[in-house]
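Right after this note come the structures.
Please treat every number below as a calculation from the coordinates, not as lab data. None of these values were measured; they are calculated from a predicted model. Cβ atoms are built from the backbone, for glycine too; each structure is taken alone.
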Structure P
Amino acid sequence: MELPSNETMIQQTQKWVLDVVIGANFCPFAAKEVKNKTIHYEVAEKGNLTMDLAALQAEFVRLDEHPQMETTMLLFPHAYANFEDYLAMVDDAEDLLFENDYEGVYQIASFHPLYLFAGSNEQDAANYTNRSIYPMLHILRESSMEIALEKYPNPDGIPERNIQFARDKGYAYMKLLREQCLG
């Protein structure tokens with residue numbers, strides 16, 4: 001299957017952020033960043049793990065050099081179709097974060113089309129809280145997250161609220177909501 005252009009994949013991901021992440025209020029802080037245009041979207045070129053980690057390192061540097069940019073969505077549409085392979089890459093990405101002294105500076109959140117929480121089954125709508133349209137890493141500024149969380153009532157309840165929302169809506173609804181982002 002041939003993938004759409006990088007520009008189209010970015011547009012699809014932006015729609016996913018608007019319709020799913022913001023629309024379902026999975027991240028109560030995302031709307032501000034969309035409005036302020038402080039999210040950078042990047043598509044990793046077809047490569048291997050070494051090249052993908054180099055792309056991640058480049059995004060750390062981009063955020064270092066552009067303090068007005070709050071976050072990056074790094075898409076991996078050419079790799080990691082298998083969720084287990086993706087999780088192995090996420091482990092390597094976390095290692096890279098620590099090895100380059102970015103612990104406490106950036107956080108990495110993971111999203112994948114086949115995201116499956118430990119102990120859940122594939123048909124659990126709760127998985128859609130982390131099911132994106134392409135495998136991706138979301139790089140966040142830790143200091144900005146700390147400030148946002150201090151101002152948000154009961155931030156520890158966000159994951160449970162998201163899971164309940166997805167389960168209340170149901171598997172079919174959550175699947176359709178995400179699929180509509182592909183246009």
Structure Q
Amino acid sequence: MQMNSLGLIELSSIAAGMQAADIMLKTSEVELVISRSICSGKYMVLVGGDVAAVQSSVDTAASQIDFAVIDTFVIPNVHKDIFPALSGHSGVDTLEALGIIESFSVASLIEGADAAVKAASVKLIEVRLAMALGGKAFCTLTGEVAAVQAAVEAGAQSIADKGLLVNKVVIPQPRKELLSEMI
């Protein structure tokens with residue numbers, strides 16, 4: 001299956017989340033990437049596939065379970081670094097500058113991470129989603145200082161546009177011990 005698009009629905013109900021996952025999988029030919037409960041009693045369903053199938057699955061689930069929907073997105077032509085960063089296997093073994101973007105929602109953070117890696121030549125290290133984070137999410141990325149600054153600004157702006165930005169930081173020349181704490 002072609003995985004060039006990601007779609008997510010973030011819900012306030014665990015039961016509604018499981019129902020949404022079923023609806024999404026039955027609506028279109030999409031692949032389930034993540035379906036799980038997240039902190040503060042929420043649930044997230046992330047699917048991948050071609051743009052039309054992902055859009056259809058997200059729209060159908062959101063319309064049928066609109067009372068529980070917190071946020072949704074569809075990202076066409078998602079950046080290739082998003083997939084390994086979601087699973088924590090980005091392959092980064094050294095840090096140049098370190099960028100961190102933090103959000104109040106899973107959906108806005110994934111959109112921000114995608115915007116960040118599309119804006120500058122950086123490597124996404126990790127996208128951490130709402131587990132043991134009080135429902136928040138963050139991503140980390142590395143590269144040359146100017147590139148990291150540009151990427152963090154682009155990603156943070158995407159999140160801020162939704163009113164969900166918690167914080168953004170760029171650390172030039174971070175200590176190498178920070179990398180072992182991230183993944």
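Quick notes
- For the set P, Q, ranking by relative contact order in percent (Cα under 8 Å, 6 or more apart) places P highest.
- For the set P, Q, ranking by FRET efficiency 1/(1 + (r/R0)^6) of positions 26 and 66 (r between Cβ atoms, R0 = 25 Å, to 0.05) places Q highest.
- Mean count of other Cβ atoms within 10 Å over residues 74-81 derived as 20.0 - corresponding label from P, Q: P
- Among P, Q, structure where mean count of other Cβ atoms within 10 Å over residues 42-49 as derived comes to 16.0: P
- Which entry (P, Q) yields the derived value -12000 for helix-only ellipticity at 222 nm (-39500 (n - 2.57) for each DSSP H run of 4 or more, over all residues; to 500): Q
- Comparison of P, Q by distance in nm of label points 7 Å out along Cα→Cβ at positions 82 and 170 - largest value held by: P
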